[in-house]
Structure P
Amino acid sequence: MRNFLNNRPSENLTKIYSRLYKIYGPQRWWPGRSRFEIIIGAILTQNTAWTNVEKAIKNLRFHSCLSSPAKLHSIHADKLSVLIRPAGYHNVKAKRLKNFTGFLLKSYGGKLAKLAEIDTAVLRNELLEINGIGPETCDSILLYAFNRPVFVVDAYTKRIFSRHGLFSEDSSYEYVQNIFTRNLPSDVVIFNEYHALIVKLAKEHCKKSPKCETCPLKGLKIVAKTVS
């Protein structure tokens, strides 16, 4: 496997962020009317487009399922599956939602405010222990629901930055995350906007079949080299 050595990671990451922010402007993520809704959205968005999640969220709102964690947890799994069907993998995701609300009710009395008081590293470990919550979902919850300076890595991140030679596309989640966290200011706003801008770029230009000629990053000088 090839590894990628980035000669000036801080400079390169800053260049890319500045260019994308100039082109696209602030993305103002994550959509949600409450901390709880943001968490639910983060779980539902696994392996699906946000437009599908919005439909599922709308169904949950209409049936007053997002009024509290206890309310959502009390809904029969079959009914919950039907409500979130637009988000895909509805049976699996219904279980994941139940797993989260069950954890919250059992360990913290259903109070998200109590979760907000926990140290980031401890909270991250607890969330990762919940069946169905992996690193990307966990870090999305930390960043967008609890305003913790945790950088979210997704497939788009690996695709874009591997194409610019900053690391290999098959690099581990932790490896890629460390590159960003070690070379950018530990700032919630920057991490928030950067991830959102990456998603924007991937959807509009850096697709599986990239549109390089119109890419906002075209012509940007990235200093990196590959090593065996």
Structure Q
Amino acid sequence: MFNLVYQKLYSAFGRQGWWPLTVRGYESKHYSGRPRNKKHRFEICIGAILTQNTNWKNVEKALYNLNKNNLIDIKKICKIKKERLARLIKSAGYYNQKAERLKVFSRYILDNYGGDIGLFLNQQIGKLREELLSIKGIGPETADSIILYAAEKPIFVIDAYTVRVFNRLGFKAKDYSDWQILFMSNLKKDLTLFKEYHALLVRLGKEYCKKKPDCKCCPLFIFCKFKG
């Protein structure tokens, strides 16, 4: 079923090519879905933190402001006053809290890895995930998004869209870890597959499998057990 769902979504929507690219000087439409340099890898980490409890359009505005002020830089995030940083990322919501989280994350990389985001991200998955989860403000979904899209290591990201879609398909799991095990035990451990699958589920959740779903047009309609 897990592979069949992926095939249906891919047929319906095509390749998504995540992570969205916003570093100035690059064209998003030509983006291959792979981080191009350390600056972009750090931007993905920032985006993963900013996207907590908000939508990507709001995050894009915040990232644009950070790029415009040349703040996609670990040392500069550490140095900037939290109040100014909060103003720049205001569109992402919870801006005071997120400003603190960005500074805590950046300080961790600076203090423990000399500010080298590549050195941090190039660790083995288990060690990297353990460290990410030890950093204030980073939970499992954020950690796994960073691992998958910035570190480019195969781990399946579970979000609210994923849970909603698969609940409606008749699957149940008690928590984040169980959902992740369910996916990773039923899919080939493949970086590109995990990236695309997560992105496709997000698109399905936004366009069709909403809280009030548009079931008749949904690519997964024939599989769905939802009777809302």
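Supply the structure label, taken from P, Q, corresponding to relative contact order in percent (Cα under 8 Å, 6 or more apart) with the calculated value 32. The partial results should precede the final answer.
Details: P: 32; Q: 22.
Attributed to the structure labelled P.
So if we calculate FRET efficiency 1/(1 + (r/R0)^6) of positions 129 and 209 (r between Cβ atoms, R0 = 30 Å, to 0.05) for every structure here (P, Q), which label has the highest result?
Working: P: 0.20; Q: 0.60.
Ranking P, Q on FRET efficiency 1/(1 + (r/R0)^6) of positions 129 and 209 (r between Cβ atoms, R0 = 30 Å, to 0.05), first place is Q.
Laboratory data are not the source of any read-out in this text; all were calculated from the coordinates shown. What you see is a predicted model, and the numbers here were worked out from it, not measured in a lab. Cβ atoms are built from the backbone, for glycine too; each structure is taken alone.
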